[in-house]
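Okay, got some structures for you below.
Values quoted throughout were computed directly from the atomic coordinates according to the rules given, and no laboratory measurement underlies them. The structure displayed is predicted, hence computed values, not measured ones. Cβ atoms are built from the backbone, for glycine too; each structure is taken alone.
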Structure 1
Amino acid sequence: MSEQITIIAVWRTRAGEEEKLAALLAEYLPIVRQEPGCLEFTAQRGADDPRLFAHYERYRDHAAFLAHRDNPQYKDYVLGRCVPLLEERKVYVLHELAV
């Protein structure tokens, strides 16, 4: 069985762009959740910092994650519309520990 991939992304918007990013993520989440290899995709917003956003993503395997990154909607929403609104972007690609 292939190993699941988990992504934790932490973004901070430029000042004044937080509502625009929130709206884009609200549109984008249902699209990603329909991707064949997506097991989970959630987004959060900072309780004390409205410019802070994080999302948690799980994919069936590495191939599903790569397919997600290759998807035209990823390129449009994330790279084309979301990233230009950001001041900072950190993405962590993780594998589950075998216990």
Structure 2
Amino acid sequence: MEFKDKTLTCRECGVNFVFTAGEQGFYQEKGLLNEPQRCPACRAVRRRERSGAAPREMHPVVCAECGTSTTVPFLPRNDRPVYCSSCYDKVRLAGNVG
């Protein structure tokens, strides 16, 4: 079965995120029937909360590619572009992130 990337909306923060074809294949391989309801960042926060770990400090940024407001778990530097998770995946796959 061939999968195509899907754009979903996080029920926690409301941001759009891409459920990639690769992730869909992984879900099928593991027998998971439902699509993710939360973006990767909200899923990570939820996992940390369940494990009892302290929450990560998040910093608000504007994506250099699409202009969407998002948060990142690091303090951005002015000399490097910062991307939302969807744009980062696209830029990374294109080989433009080092």
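One table, with the values for the structure above:
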read-out: Identity of the structure behind 0.65 (criterion: FRET efficiency 1/(1 + (r/R0)^6) of positions 48 and 64 (r between Cβ atoms, R0 = 30 Å, to 0.05), calculated), options 1, 2; value: 2
read-out: Which of 1, 2 leads on mean count of other Cβ atoms within 10 Å over residues 24-31, largest value; value: 1
read-out: For semi-axes √(5λ) of the Cα gyration tensor in Å computed as 24, 19, 12, the structure of 1, 2 it came from; value: 2
read-out: Relative contact order in percent (Cα under 8 Å, 6 or more apart) derived as 47 - corresponding label from 1, 2; value: 1
